[in-house]
Structures are given as C-alpha cells and as structure tokens.
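Just so it is clear, none of the values below were taken in a lab; they were calculated from the coordinates. Bear in mind that the values here come from a model prediction, so they are computed numbers and not experimental data. Cβ atoms are built from the backbone, for glycine too; each structure is taken alone.
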Structure 1
Amino acid sequence: MSLYGMMRTSVSGMQAQANRLSAVADNIANSDTTGYKAYTSHFSQLVTPGTQTENSHEFGSGGVITDLRQSISRQGTLEYTNSVTDLAVNGNGFFVVNDSAGMPFLTRAGSFVPDSEGRLVNSAGMALTGYSLENGPVSAVANGFGGLEEVSIVEFDLIANASTSGAFQANLPSDTTPTTAPLPSANLATSEFDQKTSLVVYDNLGEEKLVDMYFTNTAAGTWEVAVYDQADAALGSGFPYASAALATGTLNFDMTTGDLTGASANSISFTVPNGTATTIDMAQMTQLAADYTVLDASVNGNPPAPITGIDIGTDGVLFARYGDGSFRELYQIPLATVTSPDRLVAETGSYFLEGQESGTVQIGFPGEGSYGVIVPSALEQSNVDLASELTTMIQSQRSYTANSKAFQTGSDLLDVLVNLKR
C-alpha cells in the first residue's frame, strides 16, 4: 500500500467516524422528541484491488464506508398524559396523517390536538386520518389510502339521531285469564288490556316522543301487542286514540318452557311520528309464573345535544360523547405497516414516506393480525438510549483520533521520502 493510499484510508476512517458522531449528535438532540427514532451507524469495508507479482503481493489501500440506519421498528417507551387525543401505538404500525396539501404520510408522533377547524393535528401540523363510521362499520382498504378522511371533531355542533332500533324484554304472567273484551287493536273506548309500558323514542328532529305498548292475553300462551302514539290518547283513559295503532303483533309462547315459539314474531316495527321505521326486538320475552316485570327497555336515538368530549378505544374507534350522556361512533383510526419499517424515508417532523426498500404500505385496524393497538392518553417517547449514545461518542472520538494519527504518520513518512534527495 502506498503512502498516499494509507492517507486516503485514514481520511475515509475519519469521515466514517464523523458521520457516526453526527448521528450521535442528532440522537442526543432529539432524545425528548415524541416519536423520534434513533439513527445507528453501520460500517462496511471498502476494498480496492492490489497488485501481485511472482514473489510479492502489494496490498491495495481501501477504506470504510458508512450506512446510517434509523431504528424505526424499535418501540419507544410510553408516557401517559391527561389528554385523550394523545395517542401512541403499542406494537407494529403507524398513524396515517395528511399534510396541508392532503398528501399522506406515516408517523408514530401522536400528540394530536384539535385545531380551529376541529381537525386533530400533531406538533408537525399533520392531520390525523380515519374511516368515517357515519354509515356504519367499514373495512380497511388494505393496499392504499383510499377512503381515509381527516378526523374532524366540531365540539359545538348539535346532532340529533332518530330512533331506528331497540330492545324490550319482560315477563308476562302465565296465570293471566284471556280477555273477552275488545282488544287494544280495536281502539275502542271499551278496549281492555293486561299490561302496559311506555317507551321514549326520537323523531328526525330529535324531539322526544312517547309510544304506549299494550300486552293483552287472547288465549293460552297467546298475547297481542299493540303500539300507539301517546300524543293521540284520549284524555284520561287512553282509548280511543285519535289515530289507529302504529303497529300490532302476536306473541306465542311455549306452555312448557315459557319461551317464545319459533312461529312467533320476535320483534315489532312501527314508524315514529315524523321519524323513521323503528324495530323493537322482543326475542327475550317470557311467559312464566311471575309478575309482569320489565327487564330491558332500550331504544337508540338522542335529542339535539352538543359534543362535550371524545373517547378513543384501543381498536381505534373514536366516539363522540354528547351532553345528554349518549355516545356515537364517528371514526375508526387505522394503522399502516410496511415490510421493512427501518427502510422508510424520514422527513422533517418525525414522519415517514414509503421508500423503494421499505415495501408498499398496507392498512389495517388496530389489534388485528400483526397490527399493534392504540393507547389513548399516551405518547411514544424517543427510543434514544442516552447512556449508549454517550458511550458511542467516546468510542468514535477514540477511533477518529487513531485515524488522524495514522494520517499524521503517513504525512511524516512522506516528508521523509521527499527529504531523501536533500
């Protein structure tokens, strides 16, 4: 190896250690940055061909090259906070966020807060995206960002939901004597019934409506169900109502078990005045030797109420909490993965882009398959180990000094060679 080759090799060593120290400096500077992923330096030998004669072989001066890799796949510790919109990923996956131009990126930095438009944005100004649940459950688009929209929570919107479904469970006494009087479905002043319950339902404007449900024994194990709009009831007694029944049905019970028979209607449907079709599930009704007892009476829908807060589950479902105490599913936040996360392209702001060596982005929901779970009220801290970085700094300093000594030795020997002629 020539003296010039020796000096070039020493320079490559100093450059490699300088790159390593730059990575250490960047790691230390971002040791408190949420979602930051530490860089590590990997050295590779650079070999150049030597020359070989019959009796000797001259070593060709090579050197070293540096490959800086970011430890994106290594989990940082989770730090819990008091904000429900602070989100962390425990396990595999990244949040999908949009920049101001709507371009999607991946990030683990989940310090989201609502902006002036109600969007959840992190410290880099990137907006969190998710699938809208306005029309019910959704499926993730596995191989792309299609269907994702920016999560927006407008806290002062009044939202009313009409009733569409409910459940009613009660026991009808088995010792009831069948009636011979006009049934409630006849809607006569002389109509008689055995049991009655009223339910609260909501119309399209969120206005509260009351419906009366009548249960009348017509034969052994057979009951009529009639539903009326309470607003049409006659003053005092109820019957006759100003309008016909909203719906009528028949319940048939097995006299041995007290459960509904297979031929019986398991639900009753009616249209709420100024509302939509509402189906009440009655599959759990029984006829046993006990008093009339209502065990469950629930109907969905709510009056106009503002959003007072949000809750986010580990499966990524974002719920709005309303002033009346009700909840509504608004979005489901997915996670994105790639085959080689450490090969993603890092951008300013602790977010990443798909790279040629990272593999393509795949989308799924938290907790499914290899995807991690979302931890609300938590932030993933930097995965930098300060003790390790300081140790690496000392090692690099020593190696840099040793390379500089080798360079200095080569320079001194070159001086000796030049002075041979003197």
Structure 2
Amino acid sequence: MLRILLADDEPLVLIGLQGMIDWEKQGYTICATARNGKLAQEAIQREKPDIVIADVKMPVLDGLTLARACHEKGPLPVFILLTSLEDFTYARRAIEAGVVDYLVKMELTAQSLCSALARAADQVNKEKALTGQMPSQKVVAEGLRTMQDRFLIQLYAGLIPDEKHLEREMNALNLHLDHPTLVVAFCEIRPANPNMTSEQQLKLNLACCQMVETTLQNYLSCRATGTDVLHFNVLFGVTEEQGQAVKPLLEPLLQKASQIVYNYFSARLLWAVGRPATAPLSLSRRCRELDNFRPLLSERNPILFAEEMETDASASKLQTVAQVKAYIREHLSEKLTLADVAAVFNFSPGYLSQLFGKYGGGFVEYITEARVAAAKEMLEKGDKKIYEIAEELGFESSFYFSKVFKKSTGLSPREYQQNL
C-alpha cells in the first residue's frame, strides 16, 4: 500500500479527509497527520510517505514552500495541495514544485480525491520504477498470499457478513472457493522441543504449513493457513462424491503429511477434520463444531473426524471427557486417583479408563500434562518457590516434581525458569 501523510491546520479538515474514503480499500494507508508545515516536514523525514496531501496555507511553513523543499531533495513524496477558491491561481504555480494536483476544499468530493490520488499514485509508481523501488513479482505474490490468508482467517471466524461481501473480496484477491464441497481441517503442531521461543514456533509453523500444503496438493486442491504460532487450518476443495467419504479420502493423506513433517522437524501433527460444507460461509460453523473435540486430540489419537465422533461417540461422551478434564484442572492440588475421579462422576474406574484411553489420551497422562502446564505458568510468573509449586500441584515432593517436569520438558524446573 502507498503511504499517505495529511497536513492541514484545521482539525475538522483532517478528520474529514480521513473519513472521506476507505483508504485501505483504495490501496493506501495514512501513516501520519500534521497540523502545520514544520510538523509535516518532520513527519516526512520520519515516515517517508509516498504522497502528501497538504493545505496551501498553513502556519510556520506553508504547503507550497514545503513541497518545494521536498522536491529539491528528490522526486518523492509527490504532493496534492488543498486550496481555497481565492488561492486557486496561486496554487497553479505548485506544478513547478513537483505537485501533481491541487483541489479546491469547498468542491472536494470522494470522487475528486480518489482521482487525484490515482494520478499521484501513478507518478509515485513511475518514480519508483525509475529508481528500482518497485516491488518484485515475488514480493507482490507474497503480499497477495498474506491478504488471502487474512481473508480466510476472517472466513473461519465468521467475520464475513454476507455473500455479496464474500464475492467482492474473493474477486479482488483472486481467491477461488468454487469447489462443490469444502472441508476444513484444524492442525495442532507439537514441537519436539517444548521450550521453543515464539520466533522459533512461528518459523516452525510457516515451515509446516508450506510442507503440508506442498505434500497434499499432489493429491487434492488445498490451502494451508496459519492461525497462530502452533496451529493452522487446511482447506480442501473436493468433489461432491469425495465429500461423502471424507475419512477414507483424507486420513491416509494426513498421515503421510504428518510423517513427512516428523521426519524433517521431529514435530507431531494432530488433526481435527470438520464435516463437509457446500458453501464458503458455512465454514465458520464447521470450525465451531471442531472446537467441541479439539481438546480430545492426543498423540494416541492424532486424527479425529467430526462425523465419526458424532456417530461413534455420543455428544454426552464427548461432553463427559471435557467435564472430567475440567475437574482435573480444578483439583490439581489433590490426589487424583482413577477410582476417586470415577466416583465423582458415578463411573466405574474401568469405564473411565476406557473412555479416557479412547478420547482423552490416557488418564494418568492427562493429569501429568495438566500439572506440568500449570507448573510452567507458575514458573513463568516467578512468585513461588519450586517446593511451593510442587505442593500446590499435588506432587508428593519437590524431588518427584522435578523428575516429572524434566521427563516432560527436558529441563528441570530451575533450568526452565533460567531460560525464560
């Protein structure tokens, strides 16, 4: 986007200019505003705008003098000057100072402003082309990809209001979601090193997204989009017939992609696959449905399908596992035996063990995982000693706590704290 600086000594004019058009939609971003010519000159040096829209008459330094001073240093930024009717003849001399257009304030409309901006943008692009500043095709492609991904995230979140908006945005972004059936799959990345920095996690996410998309595109039309540092979605476009048998179609492909990622990065991928959708606007509902069983993903159950979960396990079973997990998280300081927790929910220990083994990743394993996660949060806050954390999380001793923590993370609690 081209960067715009607005300069006028009248606050209402500045406010009016900012609200007159949808700047970002037109391809611009307002990088700064200024109330006089001197402040505008400082902002130009600091922000390096492509286009300056300035009033001819401003305190300290008028717009024409500002344009001339900038023009002496180089062709950019280009100027659009605002003037009153009585200053119109005076403003015409601005052409000599490298000003591309002048607009009469009282006659200013969104259309005339956009027309002036278009002429200014054309001049900016010509100057950048002459000086080698125009973005390469690779940079343009990367920018388009980023905007497409941003749109897809909005689509998943249900932030696209209607079909009209959807069509307009997809056409503008050259994004095609016209397959008969769409299937969204949520993916969680489990790194081999749980103590990666945020920057390392982001790099891993980008690498996993690219590798998964490249692998799966050999078999199906798909698009991988990062949603946060350790999660991404993959959108599949399939035929109506393929949409009727999602599990046999996607499970072997997801297993293949997961194995390739593990071979390269030693990271595990866990998948939750939604029910088929016949329209893009239905994808947000499919994503919300996935939220119900995403907590059930584990390395023992790395791929779950929404349709299968709804048929093989009743909604009450899914809700029960979630309730048991919530109970465990709320009672980490207590001795949590299988028998005691089963009694709270009026289950037999065997049934709870079987239920957790199939949908919860293992009873003991989950308690350990929850305690270690809680310990990390306490260590990061730094307001408790290690023995206090061990006691608060139900460990029989600080020695045993350290042993369990190191087995899970590869670091002792003290080492983990030192690495923060």
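As an exercise: mean projected area of the Cα convex hull in nm², for residues 300-371 alone, calculated from one structure in 1, 2, equals 4.7. Which structure is it? That value comes from structure 2.
Out of 1, 2, which one gives 24 for relative contact order in percent (Cα under 8 Å, 6 or more apart) as computed from the coordinates?
Values: 1: 24; 2: 9.
Label of the source structure: 1.
Once FRET efficiency 1/(1 + (r/R0)^6) of positions 212 and 324 (r between Cβ atoms, R0 = 35 Å, to 0.05) is evaluated on every structure in 1, 2, the highest one turns out to be 1.
Out of 1, 2, choose the structure whose coordinates give helix-only ellipticity at 222 nm (-39500 (n - 2.57) for each DSSP H run of 4 or more, over all residues; to 500) equal to -16500 when calculated. For helix-only ellipticity at 222 nm (-39500 (n - 2.57) for each DSSP H run of 4 or more, over all residues; to 500), the value -16500 is produced by structure 2. Structures 1, 2 were compared on FRET efficiency 1/(1 + (r/R0)^6) of positions 292 and 364 (r between Cβ atoms, R0 = 35 Å, to 0.05), and the highest value belongs to 2. Between structures 1, 2, the calculation of volume of the Cα convex hull per residue in Å³ yields its largest number for 1.
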